[in-house]
Structure I
């Protein structure tokens with residue numbers, strides 16, 4: 001590259017930086033060299049640069065959405081053991097992973113005992129939504145209730161409610177593990193009621209529906225909550241033994257076998 005071309009490349013990078021096209025600036029020289037080698041015209045060169053910028057921008061946007069979702073741990077559908085959970089239809093979950101349920105403002109309820117993969121599936125589907133451009137937020141039920149009560153006390157509740165209303169998908173994990181106070185249950189219902197037919201929700205719970213009064217307190221509030229959540233909803237049961245319990249049993253058997261082997265006399 002001669003002096004004139006070097007000056008032009010510096011100016012090009014400066015202009016691309018000012019236009020907030022950093023990837024095009026970083027790749028301009030390399031793509032120019034490849035275009036020269038391929039005897040490509042100017043339009044092909046520009047197209048390649050634009051494609052690189054777009055791909056990198058989409059990647060960074062997806063990373064920001066994943067960070068904003070605040071998943072406690074990342075999970076994928078590929079790592080879910082469908083063979084151990086025959087009650088979970090793999091084809092149905094694959095269909096849900098296309099995220100069309102979000103466009104339809106539908107909900108998903110995962111119901112099952114602790115340790116049966118409900119949170120794993122909820123997180124994996126929500127991560128798919130992030131990758132497809134949807135705004136997602138993950139809460140444990142107790143965390144959301146606490147956040148709502150604190151916002152009400154600090155007079156920031158309406159702002160928080162407005163932020164939640166802008167989401168495409170709200171994940172409410174572990175509903176039912178800890179009973180909510182009367183105030184907490186009412187605030188949670190307010191969020192669910194606002195989301196109704198506007199924002200899709202994924203809810204995981206260890207309680208059958210008839211036991212939800214243990215969490216929400218009153219039958220009236222429970223009925224109204226279930227009415228909104230289960231209308232236009234997919235309900236998936238995760239039956240079977242807890243993964244954690246199964247692993248604990250396996251570790252116990254392994255340690256027992258090892259202890260027996262070390263106590264056996266030499267031949």
Structure II
């Protein structure tokens with residue numbers, strides 16, 4: 001299964017994404033991430049979640065090939081709803097979510113990480129929102145939780161990426177460690193949280209969400225509206241076909 005969830009005896013639930021080659025999730029994959037986080041939220045035995053990935057990178061966003069391989073807008077609508085559900089589930093999870101980021105974290109990956117409560121990363125990790133290259137908009141809401149406003153705008157308009165080590169100075173990434181130490185680093189933070197009274201931590205998570213200055217769910221939904229406009233105008237299909245053709249030519 002691309003998405004697995006394992007609850008350890010110490011109350012740490014580990015949710016792993018493993019969808020080779022680049023963890024670009026299908027429509028179902030996004031809903032599976034949401035389901036795993038919703039399960040963690042309901043389960044009183046879960047004290048904290050570590051969201052991690054196997055493979056070359058944390059997450060490469062939506063599966064463009066799936067989208068271009070279907071007719072009509074079914075896959076587009078599915079991907080938008082799936083991403084919305086997954087990002088929302090991370091943010092609204094009743095317990096803290098720690099994102100352990102390795103390699104690339106792009107597009108939808110930033111949506112997951114930006115809504116997490118704590119981020120640790122490996123030395124090879126980097127973040128980006130290349131949506132403009134594929135005729136889509138989204139995850140600016142979440143990138144804005146990782147970097148200052150002007151940096152977010154520059155990254156968004158240029159589709160540039162930023163290394164995890166540069167995010168430490170902004171306080172959005174807790175620490176950057178060698179790749180082989182990433183899981184241990186995430187588990188160390190998770191163990192600290194898991195040792196607390198989960199009733200208090202769950203109340204704290206709800207309280208912190210309640211004082212957030214931005215409603216991330218509404219903000220992201222607003223962004224998605226422009227994606228639908230670009231698709232109706234035919235712009236997105238043109239750019240996705242170009243991207244899919246470029247990727248095919250590389251093989």
Structure III
């Protein structure tokens with residue numbers, strides 16, 4: 001058993017050393033080194049796919065009366081890590097510019113906490129006045145279903161990016177890109193009849209934004225690998241208001257709500 005363990009450890013060390021040597025030779029050794037995929041970037045069109053690790057959050061502007069108590073924010077958003085994947089289509093424009101379209105699918109969850117009940121009840125102790133002359137019932141002892149909202153989203157993201165890159169240095173090339181996004185939220189609940197009173201948080205289905213990205217393209221013998229960091233920022237207000245008959249503990253406390261995302265992307269072409 002001991003001899004077998006020693007053999008396994010020895011094999012692992014040799015394999016790791018070999019992989020490190022190959023990576024060094026392919027990317028960093030300059031003497032007598034061949035350039036990989038020399039004509040790859042001369043193609044008018046090329047294709048690939050990508051994988052992404054995401055961190056989505058909401059940027060919120062709160063109602064100064066209902067959503068804040070002095071300088072304290074009464075609505076909090078907690079970001080969670082998620083993942084996404086998509087396809088890559090590239091069109092070469094000239095020596096330094098490419099046009100990219102990278103449709104993808106992102107699975108997202110965010111947790112919202114509404115600490116607004118004491119504040120609203122203090123302002124409207126007899127209930128919130130409605131347009132029909134009645135008063136919305138006060139919720140004095142809210143349970144977690146009222147104060148904690150789990151917002152799940154599935155975005156179809158269609159970014160169009162203009163990429164500018166520097167000169168190739170052997171088997172690597174830095175680049176930066178920026179562009180616009182059209183995003184469809186398949187779990188928006190925008191047309192749902194229920195609202196937060198029925199524990200349904202609603203957001204917009206169709207959204208727009210912009211993205212910026214930096215990375216480095218690494219050329220191997222059979223493919224090009226691109227690690228990159230991307231930021232995506234929505235430009236429209238995603239909040240869908242609760243019904244007029246619903247107490248103002250939730251959406252009236254938020255003036256605007258926009259998604260922002262930071263992604264680590266691995267592209268394969």
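Identify the structure, out of I, II, III, from whose coordinates FRET efficiency 1/(1 + (r/R0)^6) of positions 70 and 86 (r between Cβ atoms, R0 = 35 Å, to 0.05) was calculated to give 0.65.
Numbers: I: 0.65; II: 0.95; III: 0.20.
Only one of I, II, III returns 0.65 for FRET efficiency 1/(1 + (r/R0)^6) of positions 70 and 86 (r between Cβ atoms, R0 = 35 Å, to 0.05), namely I.
If helix-only ellipticity at 222 nm (-39500 (n - 2.57) for each DSSP H run of 4 or more, over all residues; to 500) comes out at -15000 when worked out from the coordinates, which of I, II, III was used? Walk me through the numbers on the way to the answer.
Working: I: -19000; II: -15000; III: -4500.
Corresponding structure: II.
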(message) By the measure FRET efficiency 1/(1 + (r/R0)^6) of positions 110 and 166 (r between Cβ atoms, R0 = 25 Å, to 0.05), tell me the structure among I, II, III with the highest figure.
(response) II
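Values in this text are rule-based calculations from the coordinates and carry no lab data. None of these values were measured; they are calculated from a predicted model. Cβ atoms are built from the backbone, for glycine too; each structure is taken alone.
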